[in-house]
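Alright, structures below, take your time with them.
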Structure I
C-alpha cells in the first residue's frame, strides 16, 4: 500500500450572486488528496493519512476518498474545521488563492495517528504544506525519521506561499526531506521561487548526492526532466486538448508511483533507472497529465485510459 500523507481541503469558488450575497461552490481538493485518488484510479492500493474534520466538509472529503477505494483508516475525524481555499478568478483567467486554515483539522494531525501503520504500507508519499505548518509538520517528520530506512519515501514540495510565505521554511523542509526520500518531484515554478537562478540539473545533482534516487522536475508545457545516478532524460509534454492545468502535477506524481509499482521498482534502492526506463516512466506520467489537462479541474485518469 502507498500511504499518502498530508492535507485534504475544500476549494471554494464563487458560483454567482444571490439577492443577499453569493452562492459558493466547494469542491474536494488538496494536493495529497488528489494524489491518493489518482493512485486509486491507476489501480494501486492506497491509503490516506491526515486529519479530516468531523464537519460536513470533512465528511464529504472522507466519502470522496472512500468512493474511489482509498483506505481512510489512518485519517482520524477531528473536532476542528476543514481548510477552505477561497479561489477568486480574475478577468484574465488567473486565479488568486486565499487559504483559511488556522486551527483546521489537516494541521492538527495527532501524534497517535502515526504510532502504528498498517502492515501493508510499503511507501510514504508526502507533500505540500503539511510539512511546513505545525503541529502536523512535527508529526509527519517524526514518521519519516522513523520509517525512511524501512519504507520508500516519496516527496513533492508543491509549494503554497499563501500558507507559508517564507521561502526559507520551504527550503529547509525540502533539504531535510532530500536526505530521507528516494523519489523527489518538483515543478519548475516552485524551484524558480525557492532557488532563483539555480539550474535544475545542479539541484538534481545536489539531491542525488543527498540520497535521492530519482529526481523529476515538471516543466509545464515544456514536459519534464528526470535524473538518476545512471541517466538524465528530458521529454516534451504529451499532446493535449488543453482545458486547464489543475491537478497536472499531482497526476505526474501519482503516475510515476504507479509506473514504478507496476515495474516492481517501488522500493529503496530500486529507483536508479537507466535511460530507457526513465524515459518510459516520464512518458507514462506525461500522458496521464495530458489527460487531466484535457478535463476541467483535478479529474485524474483511470488506468484503462492509459
Structure II
C-alpha cells in the first residue's frame, strides 16, 4: 500500500509560470481520465512567480487556470489549494504532504504542480543572471493497494551559507521591481549541493533496505547539467541509469523531477528498472530524496 504517480503533465507553451502550471495540470488530468472534481488538494511548489506575485496564493491562480474547483453551488465538490515553497526540494516536500493526505482517505487525488519563470514574463530560456528555464509540470497522485509507490522522503540541511540565493533587491529595483530578480550562486555551489544530495539519497536507500542499484534509475535536480551524472557517480549508480529533463532552455528548477520522469516514461526508458531514486538539492544548501517503486508497467504512469 502506498501513494503512486497516476499521471504527469508538462508545459513550456507560455512565458507565464501560472499558465504553464495550469496547462500541465490539465494535461495530467486528461492523460489519467480524471475529472477536475476528483482532485481534493492542489499543492503548488513553484518559486519564481509572474510579476513577483505575493498575494493571493499562486496555487489559487493555478487552480483557476487549470479549471479545478470552480463550482460554487452549495453541494459542489471543493478543492483545497496552497503554496509549499522550499526551492528545488519543494516537489518532494509536497510528496510528503500528499502522502499523508491520501493515506487518510481524505482526498481521492492530490495534484502537485511546479513551475518557474522570469518575473518579467519576457523570456523562456535561462541566462547567466537568471539560470532557470520557464516551464511547468504536474504530478497527479493517488493511493494504491499495490506495493508500488513512494517510500519515505528524507531531507538534509547543510551547514554554512545558503549556496544559492534569489531575491528582489529593494535598494535598486525602483519602479520595475515586479519584473526583476537577483540570483546569486556562490563559488563551488554545485559541490555543496552534491554533498547534501548524496547524503539524502543514501538515507533514502538505507531506510528502504534497497541495494539493487542496477535496477534503480536516478532522477535528480539539475542545478548544473552534469549534476545528475555527478550524483550517480557518488552513489555508485551506472551513468546509463540517469534520466534527465529536457535542458535545452536550461534548468527547470522545481519542475525538473517530474519533467525528467515524464520524459523517461514517454520514451519508455524505465522498462528495465524496478525503482526510481528521486533526489533534489538547492538553496540552503538542502536536499531531499525518496525511493519510488515503479508499477509493473511503468509506461502506465504516463
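Observations
- Between structures I, II, the calculation of distance in nm of label points 7 Å out along Cα→Cβ at positions 157 and 181 yields its largest number for II.
- If relative contact order in percent (Cα under 8 Å, 6 or more apart) is computed and equals 16, the structure in I, II: I
- If P(r) over Cα pairs in 10 Å bins from 0, in percent, for residues 5-100 alone is computed and equals 16, 49, 31, 4, the structure in I, II: II
- Value -10000, calculated as helix-only ellipticity at 222 nm (-39500 (n - 2.57) for each DSSP H run of 4 or more, over all residues; to 500), assigned to which of I, II: I
- Read-out distance in nm of label points 7 Å out along Cα→Cβ at positions 149 and 237, computed value 2.2, structure in I, II: II
- Source structure of the calculated read-out (distance in nm of label points 7 Å out along Cα→Cβ at positions 77 and 141, 3.2) within I, II: I.
- For 19, 17, 11 (semi-axes √(5λ) of the Cα gyration tensor in Å, for residues 197-292 alone, calculated) the corresponding structure among I, II: II
Computed from the coordinates by the stated procedures, all read-outs in this text should not be read as laboratory data. Quantities reported herein were computed from a predicted structural model and do not represent experimental measurements. Cβ atoms are built from the backbone, for glycine too; each structure is taken alone.
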